[in-house]
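Pasting the structures here.
No value in this document is a laboratory result; all are computed from the given coordinates. Since the structure is predicted, the reported quantities are computational estimates derived from the model, not experimental observations. Cβ atoms are built from the backbone, for glycine too; each structure is taken alone.
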Structure I
Amino acid sequence: MTSQKSGLLAGKVALITGASSGIGAAAARVFAREGASVLLVARREPQLAELVDELQSAGHKARYAVADVARGAEVAEAVRAAVEHFGRLDAAFNNAGYGVGQTPLHLMEDEVYDRIMDTNVRGVWNCLRHEIAAMLETGGGSIVNTSSVGGLVATPVAAPYVTSKHAVVGLTRAAAAEYAGQGIRVNAVAPGTTRSEMVTEWFQADPAVEPLLHQLTPQSRTAEPEEIAEAAAWLCSDRSSFATGVVLPVDGGFTIL
């Protein structure tokens, strides 16, 4: 059995959204390995159940809650489940997101805009307000939101996604300023091109995209989900205790050019 008495997040209780695949699933493994008890949240129950079984078999403390982050009542129930199962909430990684690109702004359908904004902005909003309420009950905590390099720079044919990820930066900074004096830190990661489920499908549909993105990235490669998860784990840990309102690019240098 794996001990949870040591590690970057030893003894902490963490909630992770978008945990059924990609960066979220990688974060579940990283956070658990680093000693956290994890409550995993996503819409797809079979994937969540399989991942929880994997973590429990390795000796980690893990549970899951099925929820759509765009629905506030479902997020509230997930946060409540974390507190009921593990006693409190110390950390959260609000990673659930949705995005499509390659459509000019004037041709983008309302339904696409609505879905992106509901998941990426309303979803983070819902998570923040319920997580913060829980953390205030126990003296504080650390929250990390997933933005994107698209939240720091503009990219073409992805206007709703870029808009939503800029909004995540604003929410992160506003919450950080509001709750710093109450022991709650709020930061964000801004991943570059990462081998998530969505990005893999994009590359398969258009094989020319990945080499083009490599040309725009100083490290000339695509990140693995674990690399983003490691950054989120550090920001959720006490090792980053003087960092709040930070938007950390984890992008292979994409935003420095």
Structure II
Amino acid sequence: MASLSKSLSARTCLITGGAGGLGKSIAVAFLAAGANVVVCDINQKMLDTIAVDLSDKGPVLISQCDITNAAEVKSLVERSIKHFGTLDVLVNCAGITDRFEPVGMVSEDIWSKVMAVNLTGSFLMSKEVLRHFIGRKAEDAAIINIGSLASQRGWAGGAAYTTSKHALVGLTRSTAAYYKNQGIRCNLVMPGGMNTTIITKGPYTQNTHREGQRLLDVVVDALATPISDTREVANLCVFLASKGSSALNGALITVDKGQTSVL
């Protein structure tokens, strides 16, 4: 991998879910690589904290946004472009987990909420940002979708979460195929287990389905694989956002210390 030092100089990057564990790591890494960074999240308290943490690390715009609301998404993109002049990179990092429930037990409310955040939010953000990319005839714009081991395995989450992350594979490949001739790339990053706010502060982290949680625990214990570091995933995102990764488009990249290579 090419040097990450200042590889994003003069590029403006928008990160959804940017106040959480992985999102914050990506923001820090992007700033270190010289980028202008827009951090959006729905949690204002977490945004207030990250605003302080990032205040001396580089040019940052902090903004609250519900990515499932098309009007708020449009306003966020317009505000970001007005503040920094342009956008070059979108990282669809926002996501929530479910209760590890199988399809026969998932409530319609949980199904709809998980799909709205994990899939529809990425669709709405991509759609709005693509309008800008195409309008300015971007030569090397990038969209990075954050998936999961649940993007390719059935044991890494409940039915709602797993389906939403599988669907991101389709969204990524479609975006890559349709926009490759317009200077726009789209790739999917699939991290392994991480200690992030999606686990500790998600709306459905309490009262998880016992058998669903047991299935995940048994697999992870059998693999004896260390928890992934959010900084490792963030460094990969820096590379994918840089012009040095221009040959990568439609790629599904696993960052799991080899978990899925043995199972």
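When FRET efficiency 1/(1 + (r/R0)^6) of positions 51 and 131 (r between Cβ atoms, R0 = 25 Å, to 0.05) is computed across structures I, II, the figure 0.35 traces back to II. With distance in nm of label points 7 Å out along Cα→Cβ at positions 115 and 147 computed over the structures I, II, the top value is the one for I, the highest of the group. Here mean count of other Cβ atoms within 10 Å over residues 155-162 was derived from just one of the structures I, II, and that gives 18.6; the source is I.
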